[in-house]
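Listed after this line are the structures, all set down as structure tokens.
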Structure P
Amino acid sequence: MNAIFRWLADRTGMEAAVDRCENHKIPGGAGWGNVWPAAIVFTFAVQAVTGLVIWMYYSPGAQSAWESVYYLQYEVTGGCLLRGIHHYAAQVLVGLSLIYVVAMVFRGTYRAPRELVFWTAVLVGLMALAMCLTGDLLAWTQNGYWATQVRVKFLTLLPVVGGDLFKLAAGGPAFGHLTLTRFFALHAGLFAAILAGLVLLHLGVLRRAEAVEAPSAEKVGWYWPNQAVMNAVACLVVMAVIGLLVSKNAFRGGNDGRPPAAYLGVELGAPANPADAYAAARPEWSLLGVYELSNMFPGDAIPGLGVSWKVVPIFIIPGIVLLVVLAMPFTGRVRGGYIFNVAVTVVLLLAVLALSIRVIRHDLANEAHQAALAAGHEQAVRAVELARSPEGIPVGGALALLRSDPKTQGPELFKLHCASCHDHTGGKGIDVLAEESSAPDLGGFASYKWIEGFLDRKQIDGPKYFGNTALKDGTMVGFVKGNLKELVDDIGQEEFQKLIAVLAGEAALDSPRSEDEIDEDTKFLFEDFTCADCHKFYDVGSLGAAPDLTAYGSREWLAGIICDPTDVQFYGDGNDRMPSYAKDPDDPAANLLTVREIEMLADWLRGTWYEPGQAAK
């Protein structure tokens, strides 16, 4: 065995390398202020390893990126932890680089012969930030898509070359599939290689600077074992911090029944939707200050230059700051310059902190922002629920799940096409208030409770039913407030409740029941209460005077009245302002809604959509 080790040592020089490491001299001796390079190298190694494994599962495509990240997070054992570690290690790497550079400024350890040590440390931090910026888009979520699009569009502010730079970054004139593949190539290929090279270069110039300083240093220590142990402890602390960030949501409670991937790691947002701008999109913590600074400048052109004022906070101020930082090894050669550098650093840190806090406070107090955040979170949760359903993700991708989901699209369709007149309150799903209520409240439509209220003489002419409509003084209101009470007294309350139950039972159908499934006693109920005088119910009554109650409230019935309420099956010529949304099935272009949109709206009104643990109705 010794012969094998000796052979390896002779061929590789491994033993000599270990000896050089153990006998490496540290000017000033071992100390906790020297752990930052080791912590940065360790964090980068964590990033590299986890990134390589994620790469094995990731598919960069507009219809496969979110889907592959979903699979990693929810279907692969430990995938949520892997993705969480990779994400938070990136944030920690930016933070460590910032602390390291600031520490060098305060300690003055950027002076000769450490100029290259300082500059390479700054470049490591910038490249770590670039890795975060390119990685933000790769999950293809709403926040990543819209936040990245805003950042890249800033390139168009630059005169002459701005448009070409945008096309170069986006892979074309607009954001899309090619943008994603380009950002992935930058993130996992070019920027990762540059960062690795910068880290190695930094370690090399650091060792060279220490070797130059050691002979004249007042105090010299050995790397082994003291500094090695300190570095190991620092790496453990870094891993502990990453672990706490990954698991922070697990300590908040309320996770019963949820899969671990829903609260461990980093949340998977809703799939990117280019047609639906995400108002709550924000950059990561490291760029909040720049984001707020950009909001303080108008978008108007600078007089005489024709360039937007936004160029100042996005390009000019950061560029000047970078030049000042890179010049610190020269300005800091004298004591006055050192004091200037420290003062500039303190002012910059306080300014960035103040701007970041200002963004956070504004967002916390902004109801519209909080509503957008809540809506985005709900969409993210819903997308995962649908992806985990028995049907899974369709060929059209995860976005198709939400676009065909009644729970998600129903309220949006209702707001666009129904909420000009109708409220939707108290039913399944969210409440939607009309601009000015002038039609019945459709919350819980056709349910037992809704029908019972409709046939209540105290409610029918109230705001939930016909109170705000042209039918307030119509035949139906007069019947409920007059004759119906006498009929109930004569026939009996029990039979009346049975009538309501039968009518509510129709809504549970996806298609009308056959004739032989309705017994004669049930039909006689509609005749006994004189419903058949105006309404048709299977073979009882006739069409033309009032809506057909056959399959009342079912998906087919609702879709029919949405398509054309003027049809003889519904209100005919007595229709009160309700538009026909798809009157001509043979000419889809002439219709206001597609067949699928009408089906989703009907399903939402009925409260029938997929929920975890049950089949879609």
Structure Q
Amino acid sequence: MAGTLAEGLLADEAGATVGVSSKRPKMGGSLTVGLISDVLQFSNFNGQQANWDQSAFCKGNAFFDPLFVTAANGQDVLPMLALSATSSAGYTEWTVQLRRGIKFTNGEPFNAAAVVANYAATQVAPSPVGPALEGLVSDVVSAGPYTVVYKLAIPFSTFDIYLSEQQIAYMAAPSTLKANYKGHPIGTGPYVFESWTLGSTTVVKRNKNYWRKDAEGRQLPYLDEITFKTIPDDSTRNSALATGAIDMLLTTNAGSIKTLKTMKGISWRDDTKDPLDPAVNFIMVNNSGTENQFGAWADQALPLLEAGKAVPAGLQDVIAGTAPGITGAVNPSTLQWDLTRTPVLNSQAIRQACAKAINRETYVKVCQDGIGTVADGIYRKSSPYYTNPNYPAYDPAGAQALVNTYKTANNVTEVSFVIDIVAGSSADNQFFAFVQQQLAAVGITVTSRPVEQAALIENVINGTFDAAHFNQFGGVDQSLNYVWWDSVPAAGAFPTAGLGLSALPASTFIPGAVNFAHQADPSVELAMLSALASPKGSPAYKAAWGKVNDTFAADCTYLFLTPLITAFAARENVENWAYSAGIDNKRLLNPDGGSTRWDYVWIS
């Protein structure tokens, strides 16, 4: 594989490839990995029913296999549990041929019925995945014992990438997807569940019957055991690696990465040159000042529609975010969502003031030890989708003027909101202290709400937040982000046959279920639909995604800080931690956007 794109991207100055070994692998041994966060429970830990962050994807790659995998060039979709994906002429149906002869680790067969069962599990509350798919996938049906058809609600020219990169690609045993299931994760993956202690340790053991072998015919995986340790604090995680308490770690903290570069006996790599747009480090903002509007439609309006009943106009106003008394904010005293409080971040002027008040160059110096660059949108400057979006420059005087005008217009003496941060994270504490000082200088008061990362994500999903320190977006293709920015018309037949809300004008849009910022800009939706109906990489595809970025910058939908740098590091006896191969022995993108695979890792 010498000379491939990935080899060049991963090569250090001496020409060697970091995290890749050409030596004969040694079977057996154990690995201890330090991760950033834990999951709240394992009985529903699968790609269809849980919230996966970077740490969760690392664990998911131990238990489960995806339908497809992405090649090292970040472009090609390669077979895994599935053999091929073929689209209809209009990209609205994708027919997937599945591999035969594979069983889940409990003996259940992997077949079309299993894939259909995985999709069905997303449609059962309280799974957060189903609402995310609502505007994208209308159904998944069997077309034979080993053939499934994904029927899409909209044209989606790159849906095969979705079945490689998103968590719904990971298949779980159907018996584990039932509502009353109390056991542990079961997939077809290289490892099986051994034990779990919340917030501390997850242990997995080698799947002795794993269906894959390496190019030399050796049974995968190589290791006997992996222990995942949850260590939220970056400096503590680094120290554990230095002392040998862990063998490998994941980090997204620039200061941690800077320290890794000086540690002896440690190899490391980050994703700054990988063939993808990195995730973005930013402040997620509740643009509407409401709870999840899509949830009101799914939980209250949809049952009425299914029963053939009309949706009351008042409920329709709630769903549209226009009803009086439905906005709220986090109470800075109780740190609870409070419908009696008046939000401020639903004002574009205040969002613009925040953007102008935060000096991103200083943020890089103070909070990231000078590592990285500033972000002015969702794409890095080298991205084919990037043009200057004219995100607001640092302008504290302009920010102060916007705040003063807002106070006068709304007859208030204070502008304040609450920012959710991860409890126990020194990096998040530093982030908050910096942002608090920057905003105070222009007349905005902020309070922190430290919570566990899983709880922070839940708050954002439910809409019971003002703002949150967040990392998201990016990936090998921007189409992966459609569900995060989706909004749908409340009346009319476009694009998903309407939501049955006849009392609202057809021009009314509401945010999708996982459109966490609650932006409902028709121009964003129409631009994305234009992109997804166009061939990948075409001029129309690139131009449409560029328009999305420009719109977010003008509206200050998100408060951007920096492109997120994700890094893995390992002790010198850990081999092949940045290497994995597909069925045809083609090199995979690994690590991939903050997650890594474990089948080819071994200890020397």
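Quick note: the coordinates plus some simple rules give every number you see, no bench work behind them. Being a predicted model, the structure only gives us computed values, none of them experimental. Cβ atoms are built from the backbone, for glycine too; each structure is taken alone.
So if we calculate Kirkwood radius over Cα pairs in Å for every structure here (P, Q), which label has the highest result? Could the numbers behind the result be given before it?
On the way: P: 29.8; Q: 24.9.
Top value of Kirkwood radius over Cα pairs in Å, among P, Q, belongs to structure P.
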Comparing FRET efficiency 1/(1 + (r/R0)^6) of positions 168 and 504 (r between Cβ atoms, R0 = 41 Å, to 0.05) across P, Q, which structure shows the greatest value?
Q
Where does the value 0.05 come from, among P, Q, when FRET efficiency 1/(1 + (r/R0)^6) of positions 80 and 360 (r between Cβ atoms, R0 = 25 Å, to 0.05) is the thing being computed?
Q
Out of P, Q, choose the structure whose coordinates give FRET efficiency 1/(1 + (r/R0)^6) of positions 208 and 424 (r between Cβ atoms, R0 = 41 Å, to 0.05) equal to 0.05 when calculated.
P
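Suppose distance in nm of label points 7 Å out along Cα→Cβ at positions 32 and 544 works out to 5.0; of P, Q, which structure was it derived from? Don't skip to the end; give the middle numbers.
Working: P: 9.3; Q: 5.0.
Derived from the structure labelled Q.
Given a value of -7500 for helix-only ellipticity at 222 nm (-39500 (n - 2.57) for each DSSP H run of 4 or more, over all residues; to 500), calculated from one of P, Q, which structure does it belong to? Display every interim value, and only then the final one.
Numbers: P: -17000; Q: -7500.
It must be structure Q, since only it matches.
With relative contact order in percent (Cα under 8 Å, 6 or more apart) as the yardstick, tell me which of P, Q scores highest. The partial results should precede the final answer.
Details: P: 12; Q: 21.
The structure with the largest value is Q.
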